[in-house]
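Below you'll find a set of structures to go through.
Derivation of every value follows stated rules applied to the coordinates shown; laboratory data play no part. For clarity, every value in this text was computed on a predicted model and none was experimentally measured. Cβ atoms are built from the backbone, for glycine too; each structure is taken alone.
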Structure 1
Amino acid sequence: MRQPLFIRNHANWRHWLLVLLCCAPAAAFAHGVAKGDARFIESVSGLQLVPYLYLGAKHMVTGYDHLLFLAGVIFFLYRLKDVALYVSLFALGHSITLLLGVLAGLRVNPFAVDAVIGLSVVYKAFENMGGFRALGFNPDTRWAVWLFGLVHGFGLSTKLQDLHLSSDALVPNMIAFNVGVELGQFTALALILLAFTWWRRHESFLRRAFATNVALMTAGFVLCGYQLTGLLLSV
């Protein structure tokens, strides 16, 4: 299970925060479907399982907002069965809304949904820092991960809804895209988990866990603020 992180001072937290703030502006721009991929999707019709599988995996691997949230989710998960549980809840949530969004035409404002995705990163970092415990509030993380998974799925679907998708074989193509998303998520998550497993063997993990989650929370606020700015400008 997750090891609680008590709020305390760390000598290096200012260094980590400065590094993140320097990198944040470049990372703030919303990721989407690359222009070349978009042109391909709009130019083809019929059954295209392998291309959509590849595009789904690529989108997740390059989706830094999804990966930041997942990194926060597994930060204090030491057992593989706990990792599997939380990642499965997240996958179930985003699969539902990804397919519903595209196939049922359920449209949401992309700036609004991406702002909430940024807040999901803030939420998980704040929980890892022991913030909710300090406030006397103990949210069920399983429900939170599933609900945020629904939001992340809308984030994926809005990227596809901006394209002119062929209705021919749309259902199997979207299923292939979703499977690709899961494969991309598994690949990225495996790399993150390996990095965490290595880091946890060193004393610096607990010493710098607070600073790392401060950086994670800051990234979430930057993402959220950027998207809210886009939302206000688009109104």
Structure 2
Amino acid sequence: MSRPVIGICTALERAKWSVWDQEAFLNPRGYVDAIHRAGGMALMLPPDVELESNPDEVLDLLDGLVLAGGADIDPAQYGEERHAETASTVPDRDTFEIALARRALERDIPLLGICRGMQLMNVASGGTLNQHVPESHGHEDHRRSPGSFDDADHDVRLEAGSLAARAAGEQLHGTKSHHHQGVDRLGEGLKVTGWATIDDLPEAIEAPDRRFALGVQWHPEADELSRVIESFVHEAAATRSPAS
């Protein structure tokens, strides 16, 4: 049996490697390694303006879609002014990923949003973001070491019976956190099913009427003990469906 094909939306960032210093489409290796460990094939998806109007062209190739972490989402996408701490936005990436997320939800293609990806799911569904959690909640415990997962652990409480709890395999779940933004007004059709134990910040959202549409504010790809990506890949393998 062939492996399920999992698309991962890429970042668009300036990067250095060897003698080069250029813009690049990239993702941390942890995402791909986690998908491979779960038995999936990873397909990286860079922003593509043609796919914004025809996302089925790529979604027809996929069994599941991952919205990965990365830069802040441009607040113009949800109709708000930019906070002073909102930085490094990439509008081309936002527009592309919103189009894919909306169509994946419409088609009920398994969807997993990680960190920024959870926020993107919320924005794609008409929600808004808290643009700087340290200001609203008075602490830096969601991003203790910028650029690192060192000292990044905190627990989240997951609703009994929720997709989040089933995917994690437990209701109190240890996570690796690295974010300064979060969900504010919830998008249409979504439900909050996870909260940080340190401050009740929303840490998991899901669409209860979809087979697997889950956003997590933490980074399961950085934790080899996490079952979240494995659960997602297994669902993608089990529920392959044609275009609707």
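Comparing mean count of other Cβ atoms within 10 Å over residues 56-63 across structures 1, 2, the highest figure comes from 1.
Looking at relative contact order in percent (Cα under 8 Å, 6 or more apart) for structures 1, 2, the greatest value goes to 1. With respect to mean count of other Cβ atoms within 10 Å over residues 48-55, the largest value across structures 1, 2 is given by 1. Can you tell which of 1, 2 yields -7500 when helix-only ellipticity at 222 nm (-39500 (n - 2.57) for each DSSP H run of 4 or more, over all residues; to 500) is derived from it? Answer for the origin of the read-out: 2. Work out the source of 49 here, i.e. which of 1, 2 gives that when percent of Cα pairs over 23 Å apart is computed. Source structure for this number: 1.
Here mean count of other Cβ atoms within 10 Å over residues 40-47 was calculated and came to 18.6; which of the structures 1, 2 was it taken from? The value was obtained from structure 2. Comparing structures 1, 2 by distance in nm of label points 7 Å out along Cα→Cβ at positions 192 and 216, which one has the largest value? Max of distance in nm of label points 7 Å out along Cα→Cβ at positions 192 and 216: 2.
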